[in-house]
Structure I
Amino acid sequence: MHWLKLLLIAIISVIIGASGGFIAWNLSTLPEIKSLEGYTPMQSSFVYSSDGKVLAEFYQERRNFIPHYQIPERIKKAFIAVEDQRFYSHPGVDIIGILRALYNDIMAQSIVEGGSTITQQLAKMLFLKPEKSLSRKVREALISVQIEKKYTKDEILGMYLNQAYFGTRAYGIEAAAQTYFDKPVRDLSLGEAALLAGLQKAPTLYSPFRNPGKALSRRQIVLTKMLESGLISRNDYERANAEPLPAKPNYRKYEAPYFVELLRQGLEAKYGNAIYISGIKVYSTVDYELQKIAEAAVADGIAVIEKRVRKGVQAALIAIDLRNGHIKALVGGNDFWETQFNRATMALRQPGSAFKPFVYAAALEDGMSETDEVLDEPVTFPGGKPNTTWSPRNYDGEYRGYIPMKTALALSLNSATVRLAHDVGIHNVIETAKKCGIKTVLQPYLPIALGASDVTLLELTSAYAAFATGNRIYPTTYERIINRDGVPLEEALVSSDMAFEPDIVDKMKVLLRAVVEAGTATKAKEIKRPVYGKTGTTNDFSDAWFIGFDDRLVVGVWVGRDNHKPIGPKEAGSKAALPIWIEFMKNIR
């Protein structure tokens, strides 16, 4: 018998030694818990309008970090009740909870209850792979004990609630509150908190959108545990249990979507993937109120046009602050969610007569005055091919002889404008356009005087700012960017270059005001303040434009079809684009 005792002692010693060695090995391979000191989970980035509205949320994992002290007690209680009732008393590993779970699993002859504490779940989320092994469970327990030694219970609970996945692409309690209930976590009701707490066991299985019956039962379990634990009253329980389930997830759609997408592309090119994970705040230039007015003006304008012509018409509008180049409103088409093609920034279209002011500006810089006369008579020039000619014709077929420059521009007379471009020199016209901000390649031929070379609405509109102020502006989409800690990353600098001397600006305003007072844009007189601008129409009515400004904004409108087919008979700039421009300008403050 003596030898049996010795053998038993030897076996026990081996088991203890092996266990000790196993634990020691796991201890030696544990991650550094101090890395939690710089705990920075992936976090959504937000885009704000200049007046403080949230326009968009960029994320890889939809998460908005919220400090533990801002999480309401009812939220914490719901999670503790269902996930870890002894959370505030155990040291990270709950032996009683493990034994209770083991007993319930044996009685049910299946795994119905887990023994992991909230701290263990946090350790698994942050440091371990989702493998099922004894080694992982040991490491999980050891890490949990270390976490408990270093952080308070509320800090641990806060990290857990910010890291947890709630299904429906929502990471963290704040994103879950927004996704499931379209409200911040501070405004969640008891029933809503209980629903989110119940999701942790299996977010897909208990989703109210996929399995409302299971979601309801799971919420009831959470509320029952809260009641039995004395965390809520019977009245609280009954009210929360009667709350309706959410019907659909609240995915954030972009406000000002064409603008936000333009902004996103620029930020991604500059900051890369950081815009989706680092929780930056981007304060954009767009004015939310002006944006809504612009969207309504475009929608209403297209509806009116499509009463006259077949459907399929598109329109774009952009408004830019004359002082600093801030884009205050941008509409790139009828429906961003149908097509993301931005007609304000990406569509290259012929501007027609909206290009003519560059001819007149070049003439003024060449020493002419707005009162000088130009000849409006039929004229013929050599064509682009050998033995061919080209004769510009006026829209109405009439010619007026010698007339003041401002009359020629006001009435948008083609013959007089081409003669003027020929006299000034087409290369000088091109240089003037480039000086104002036209970036696309302009063909050095006389038809360019009538807008025969493609431009975008963005560059044409911003170029008109030079007629208003004398300065070339550089359109920008954001004012500043700050990181998740509120530290500024970037302040956008206001940049401009002088394009015209003040006397040229004054003369251009006379010319462009004449378009409104006695020319192709007389409808704009209904705006009860001084406005200036020019209509534009291509020969086959495939493009209609109006670009104009007041003392604060330069605004451009384009109307057309994506396939370059005609909008409809006689759908000129004054008929198709100008009414949209007027509607916008009338309604802004």
Structure II
Amino acid sequence: MELKKGLGLPHVFCIASGAMISSGLFVLPGLAHARAGPAVILSYLLAGLLAFPGLLCVAELTTAMPKAGGDYFFVTRGMGPAVGTVAGILNWFSLSLKSGFALVGLAAFLQLLVPVDYRLLGLALSALFVVVNLVGVREAARLQVALVMALLALLAVFVFAGLGHVQSTRIMPFAPHGWPAVFSTAGFVFVSYGGLLKISSVAEEVRRPGRVIPMGLFLSLGVVLTVYSLAVLVTSGVMSDEKLHNTLMPISDAAGAFMGNAGQIALTIGAILAFMTTANAGIMSASRYLLAMSRDELLPRRLARVSPRFQTPQVALAITGAVVALSLLVQLESLIKAASTVLILTHIGACLSVIVLREGRVQNYRPRFRSPLYPWVQLAGILGLVFVLLEMGLEAYLVAAALIVASFCLYWFYGRTRWRRESALLHLIQRITARELVTGSLERELKEIVRERDQIVLDRFDTLIENSAVLDLPGPVEAEEFFRQAAEQLGPRVGIESKDLRGMLSAREKDSSTVLGANLAIPHVVIDQSGRFDILLARCREGIVFPNGRKVQAAFVMVGSRDQRNFHLRALAAIAQVTQEQGFAKNWLSANGPQALRDAVLLAERQRFGEH
């Protein structure tokens, strides 16, 4: 059963923003300030900049493959099932930990009102958010929008009221622990930007994903980066080091320092809203990784069960909620390091996936958004993230290594024998070695994804092209030889002798040229039959030479009966739209085989006729 498409731009922005503005702002500044001093402001900025290449890659990959599981899905299609399984488990675990981290913070604040052990509070809250997500993604997203809007309003008041109270003496010396501490702290707080990836995991439920997802991601990172920088500046500038280093409620305490009890209460409410948004978005997003992996049979199929009533992944949500609840038992700092390390690896995986998909020249990889400055942005992102990763410390490496080994074992002993798809990595290896390694299954899968993404309703022209005869001619070919080969293919399909059809094509060409422009010809004839219409696609990289001496690399031969005249005109209009699309000539010439030539036509943008 398909997931319901109920998310628009406000939902995308608020899921990403709410997932970021939480523990990273309301708990981490005190811990991070103890590591880097006032230069922690730069650590947050640096972490945001390091997240930007990943954002560009995620935006590109998600608009090409808006499917549940997000980065798991495109890493698997880019780099294969072993790497994909590792990426899927790492992301699911990381987002679950981040939700657990948010629930720890939320429970800590609620303890001020309800004198109950924070673990019990966290458990109850975990169950609450699982129930909200089970009811429906749109309902969960509506809650997210309301929470994030209220949160941003409170933070705006905090920043604008607090900037006037910043004391320069509190932010000097700026980097008392040295610049290496600033870089390592950037890795420590990188978890604060994990919400960017959460959108990719719910992309299948976004309306018009090609437009909405990039807009939502850019808007979210811009707003969150600004809020983090200014809020941390205010916090560092109004609190003493001693107080800041010994509080898990830095923003609330900072508000109390210059706004009194009313301010402290207001920002405590803001913190509670922030933790709720992160926990809600985390459970929503993490569950989609299990759903996607089970669809691919890298996990048991029962995890892909979708509620008939609410159209939500009920089993995946329940398991994710259980892991979030168990994460409440993990030490806070270990939780942060593990989540940050995994997120850094995920961003590296996204950058590598873009490189592999582009260099593999997968024809049906058609993102609506393309990362600029390729491949320099991706390479810079990988190098920067690796540098920060090296500063994370032994504990983070051990956690990441354990997760990677466990994930690979899961693939080797369970998923390996069930995987039936192919990846762009095979396309890249085939391109380098010139060996036949691919079957076209990735191209077929991507074609269906593009159709679903663009809500393409197939018409009669699509059906004809999907079943059309194809000629891929070597060397330059004279028109008469081309007509002979085309007639041999089309004659039996339309019920006419090949030699007669060849003569009709030659006579039509002598009457008036069918060459319509640079590199395009549409030879077409009318036959004395009824209810007949067919198309042949032909490519000749070195050119089909027509009588007027013009060479064409693309030819569409149409044969139809007189009663098909109206459709004949529609087919001509469709071909005109297809061949005029930007990038068609490149796709046509680089297509690898008959099906790829058909796909170059099928996936081009054009108006559909609504006739089947």
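List of remarks:
- Largest in relative contact order in percent (Cα under 8 Å, 6 or more apart) among the labelled structures I, II is structure II.
- Of the structures I, II, the one that -0.22, -0.30, -0.92 was derived from, the read-out being log10 I(q)/I(0) by the Debye sum over Cα atoms at q = 0.06, 0.07, 0.12 Å⁻¹, for residues 95-398 alone: II
- Comparison across structures I, II (criterion: distance in nm of label points 7 Å out along Cα→Cβ at positions 119 and 543) gives the highest value for II.
- Source structure (of I, II) for distance in nm of label points 7 Å out along Cα→Cβ at positions 87 and 487, computed value 5.2: II
- Which entry (I, II) yields the derived value -13500 for helix-only ellipticity at 222 nm (-39500 (n - 2.57) for each DSSP H run of 4 or more, over all residues; to 500): I
- Which of I, II leads on mean count of other Cβ atoms within 10 Å over residues 511-518, largest value: I
- Given 23.2 for mean count of other Cβ atoms within 10 Å over residues 167-174, calculated: source structure among I, II: I
- Kirkwood radius over Cα pairs in Å from the coordinates reads 28.7; which among I, II: I
Read-outs throughout are calculated quantities, based only on the coordinates presented, and are distinct from any laboratory measurement. Just so we're clear, the structure is a prediction, and the values are computed from it rather than from any experiment. Cβ atoms are built from the backbone, for glycine too; each structure is taken alone.
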